[in-house]
1. -10000 is what came out when helix-only ellipticity at 222 nm (-39500 (n - 2.57) for each DSSP H run of 4 or more, over all residues; to 500) was calculated for one structure; which of P, Q, R is it?
2. Comparing Kirkwood radius over Cα pairs in Å, for residues 301-340 alone across P, Q, R, which is largest?
3. Computing Rg/Rh (Cα atoms, Kirkwood Rh) for each of P, Q, R, which one ends up highest?
4. Can you say which of P, Q, R returns 12 when relative contact order in percent (Cα under 8 Å, 6 or more apart) is computed?
5. The value 0.95 for FRET efficiency 1/(1 + (r/R0)^6) of positions 13 and 173 (r between Cβ atoms, R0 = 25 Å, to 0.05) was derived from one model only; which of P, Q, R is it?
6. Identify the structure, out of P, Q, R, from whose coordinates P(r) over Cα pairs in 5 Å bins from 0, in percent, for residues 101-140 alone was calculated to give 5, 16, 23, 28, 18, 6, 3, 0.
Structure P
Amino acid sequence: MRFLPESASADAIRLIETRGLRAFGDGLVSTVLSAYLLSLGFSGRGVGTIITATLVGSAALTLVVGLRGHRVGRRRLLLMAAVLMVVTGVAFGVFQSFAVLLIAGFAGTINPSAGDVSVFLPTEQALLPATAHDRDRTALFARYTLVGFSMAAAGALCARVIHGRAVFFVYAGLGAVVLTRYLLLSPAIEPTAGAPAVPLGPSRPIVYRLAAVFCVDALGGGFVVQALLALWLYRRFGFSVGTTGVVFFWSGLLAGCSGLVAARIARRIGLIRTMVYTHLPANGLLILTPFMPNAPLAITCLLLRSALSQMDVPARQSYVMAVVTPAERPAAASVTNVPRSLASAIPPIAAGWMLDHSRFGWPLVAGGVLKAAYDLILLGMFRNVRPPEEEPGGATPSGRA
């Protein structure tokens, strides 16, 4: 049985490979980052400040890539990002000064989340649809999500045996491997000759509306990025880095596998409804988690949430790529992801301050409420805006109003 759709090209395989390698590094770093920074003597607010810097920096780089990257070339952009990943890992492994780490976090590729919020994302997201037929687009994004979360889970599990500065040197080494894989991408990933140089054209209104709505979700997500969730587990239940890594392993594995289910659901009810109907109950579980009286019940809530919360990821990525023209995909991926990164960068400082003053999971409650509000707004605004395959006579019969 083929893992990828039959129409997937060799470039699709390479992009999914690099997603897995990067995700392993992200899972490892996001599990260890808070404990490492605390060991250097930083407060919860200091940890939150560095996390905010990483998210703001990622947003700035992503915006530049989306609006100016079409002048450079997609393969070259990915190669430059891989080099930056190597440099970032070395900087975090060598230096311990708060100021230096703040700058390295802002200018580099460190990702405090189990999901992908890096400069790599918009370029890979824009390239994937062209590596398979439209009918296989959501299924391909589902595999991309599965590999990402599964490898992030493996990285989190490895936090049991990889500690301290070594984590960041491993991250740098993964960047070097990613670089070699990008070198194998074919010329087919580049835009065709004569493709328009304007980043966004006729799809600008819907892209801007989507970006604004996605901000609400990202604002909630900023309260519960994996590095902050780890900090809460350390302080609320006294978990070690190793125990937290095991929790994140199972959480990531469930999140990754859920992507495959999301593709099947989307074929029946449409992409928007798949995003909302799976995400909303997940946010209810997130709100309930800090009210649990003991660690086993809290972890149960988190794992159940993980089994639902990431089903919207392949559906969201597929939807954005479907409602714009192929030439607009790189810019659309960037413009919809940049506000997400910026919005998610705002809460970590506040969340760190909350966790300095209370072991109760107020950040989880705030994040869950905001993310639930996003679900309702998204459904209200876009339930009747269908991608081509959901239109009457399209590739699938789903998405009826």
Structure Q
Amino acid sequence: MNTPARQTLAIIGAGPIGLEAAARALEKGLDVHVFERGEVGAHVLAWGHVRLFSPWRDVIGPASARLLATHGWTAPDPDARPTGAELAERVLQPLAATPELKDRVHTHAQVVHVSRRAMLEHEHAADADARRAQPFRLMVRDAGGRENVLHAFAVIDASGVYGCPNWAGSGGIPARGEAYLAPQMSYRCDDVRGLTRARHAGRRTLVIGSGATAATTITELAALADEVPGTTAVWAMRGDGARFADERDADTLAPRAELFAAARALLAGGHPAITGATNVEVDGFEFNTATHRYRITLAGAERARVEEVDEVVINAGFGPDTSFVSELQLHLDWATRAPMALASAIRAAQGEPPAPDARLLEHPEPDFWILGAKSHGRMNTFTLAHGYAQVAAVLA
């Protein structure tokens, strides 16, 4: 069986962090290949209509900028804030198309399993050298379902969390009927005034969640209601709205603070088309095939509440998918599923990410790293700037 060279690096995910890692790996002389189950920047494009809270200066990776500059690329206005689509179209796609990376970025190539060659998770549990002696074994599936096995001596998982939305049901598991109806409901930040306008205009939508994604959706629905009479929305959340999931005291990102202020005003009755449903848990979903409407039971402390709507948008957050790396020796925090040392450091700093340190990202599995949004697990603390600094620390 062929054994790859020691400097081989496989990166899972062709988003901002994965491509920054690839660009920096090339600077280090590594033989790097990137595997993306969709298209380049797929997660960023999925919320492409949304404007980032941070300006261009904080959302372009340093190594990415250096590689692009060698091909005559002109950096955008550093003070302007891009949309997700602009980030993908002006940075990520040109980066993946550079001569250095175009044959190393493999799209529609999903990594479905990662293990050590000829070694199970429990074997050589206290012998890092023995595990390091065997390359990683990656099973990669293409768009046609064909599978190939590839090998590399180091792996970076930068697959993010946007592809793994949380369930709406109480306790983080599906509500009654949710798993069956999930394919026809939205678990993303819907472009309600653009791509999905026809689904929401003049209709009633239920939005579930209490973070920045839900706040974005509900403010866009309020704007749509101003444009199209008959558009209404119900905003349901577990809390009372006094503090949103991603909210920070003295937020250094003014656009995020402004979003939450606008959303809080809507929750308090600031728009006749928006109704709040606070301190409730989603108990069950039903769908009437005759009327094509949903019936949702919301359980409150005193009594259940039933809402009938045309569309459901579930913005209950996202979490890391670690199922495809279950045969690796990972040390994950039990509460957040982030690398244990990093999760502990973030908690100790009361939610502020510490200065990037490769030691905080280490696992018992040698030469395997989880970087980017996935490294923060279910914590709402990640920024692209922090992810780029992680890349620099690990590849150093």
Structure R
Amino acid sequence: MTERQDSKQAEKTYLSRTGGSVWERVKPFSPPGDETLDVSLDLLHDFAVAAKLLQPLPGDRIVDLGAGGGWCSDMFQRLNRTSVAVDISLEMLRVSRERNTRVPIRAVAGDFERLPFVDGAFDKALCLSALHHVPDMAAAVSEIARVLTHKGVAVFSEPGAGHATMPASIAATQDYGVLEQEVLIEPFIEMCRAAGFAQVHVCPIAYIIPEFELSLEEWRAWRRLPRTKRPLRAAEKMWRALLEFAGAGKQSILFEEAFAMRLVRLFQKPVEEHPFILASKSGEGRRQRSVFRATIDVAPLPSQAAPGETVTATVGLTNTGTVIWPAHSDSGAGHVRLGIMLLNADGLVIGRDFGRFPLGADVRPGESHTIRAAFEAPAEPGDYRLKFDLVAEGVTWFEPTGTKVEIRPFRTVKKL
């Protein structure tokens, strides 16, 4: 066999030869009796950063590349996202099917250099620490681009500079025959561009670095930096240039430059050693964070009614957020409805789900919509308040996102 074939065969049998099936079944968490805290936290961090970069929507088709025992697909499932786990090793995929998940992970055996999917099969691709094992990385990246839609997005997180010469990498190559390569930022970005990704970025501020510490004085100096006005900053820079030339003032006026260089030096090493690369096939930037926000205008409504009597409220709504309010959803979550909470006379919630009313039609950002909401007056006589808000079901109420709700006093009275 060639070295290329040898490394692929080694990947297929790696699990049985290393005896790592117990770890793979519970990864990224610790098997009973094992101490994996640092490794586990790094894995959880990498997944969290990659998922935030990927921004998977509920309906997205995600391919989990180099899935191993399927831990990323397991995490996606726990977050109500759907993925397909792909790995060259059937041994690994069998472990993924044995994981304690709500539904079995969908797993497909496949070689990165020739993925077993049609063009445009997926919306998003995640590849965590797997591509560096592939002999022909350029072919693999081209295949990943091929199986993504024309707006597809991929996130790569791979070991970078120095990985191939690390003792653990050398031992893995010698003992098990697997391929351990470095994924260097600049050549890899060029590789992605050649494969058809229109936008490719390295994401340097993606790390939790506990070693970065500030004293109280340094924190106060940091907070002052963005408050300085432009003319003053320009004058200070001229003065700092003179001090920099003399090598003075690093603890005072040159704090900004010293601080910036400290950040650059601190981030450079982890970024080069384990870069996060975001690659998009379209020229569009990352989608805006979903913000559900509205203006709510409740027309005058009766201030009292008999127990159980029907009351109708006319509510005008304007979408001042960044996303469409869907009137319906196939999953049962994410659609927007008008919600009325029932409060007592002191303003405390006593009925969060007093009333829910459908929009009837999608409402786009900037559009307005009117709802006539008919509800029954509370059964018990007394003084109440009605809070009118919107709710994206299974996501959020609008008030916590900055929407000003409308509250109306209401009384239930017995008829004589």
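Only the coordinates and a few stated rules stand behind these numbers; no lab work does. Predicted model, so just to flag it, every value in this text is computed and none were measured. Cβ atoms are built from the backbone, for glycine too; each structure is taken alone.
1. Going through each structure in turn, the value belongs to R.
2. Details: P: 11.5; Q: 14.2; R: 13.3.
When Kirkwood radius over Cα pairs in Å, for residues 301-340 alone is calculated for P, Q, R, structure Q comes out on top.
3. On the way: P: 0.95; Q: 0.99; R: 1.09.
Structure R comes out on top.
4. Numbers: P: 28; Q: 19; R: 12.
The read-out was computed on structure R.
5. Numbers: P: 0.70; Q: 0.40; R: 0.95.
Label of the source structure: R.
6. Values: P: 5, 20, 19, 18, 13, 10, 7, 5, 2; Q: 6, 21, 23, 16, 13, 11, 8, 3; R: 5, 16, 23, 28, 18, 6, 3, 0.
Only one of P, Q, R returns 5, 16, 23, 28, 18, 6, 3, 0 for P(r) over Cα pairs in 5 Å bins from 0, in percent, for residues 101-140 alone, namely R.
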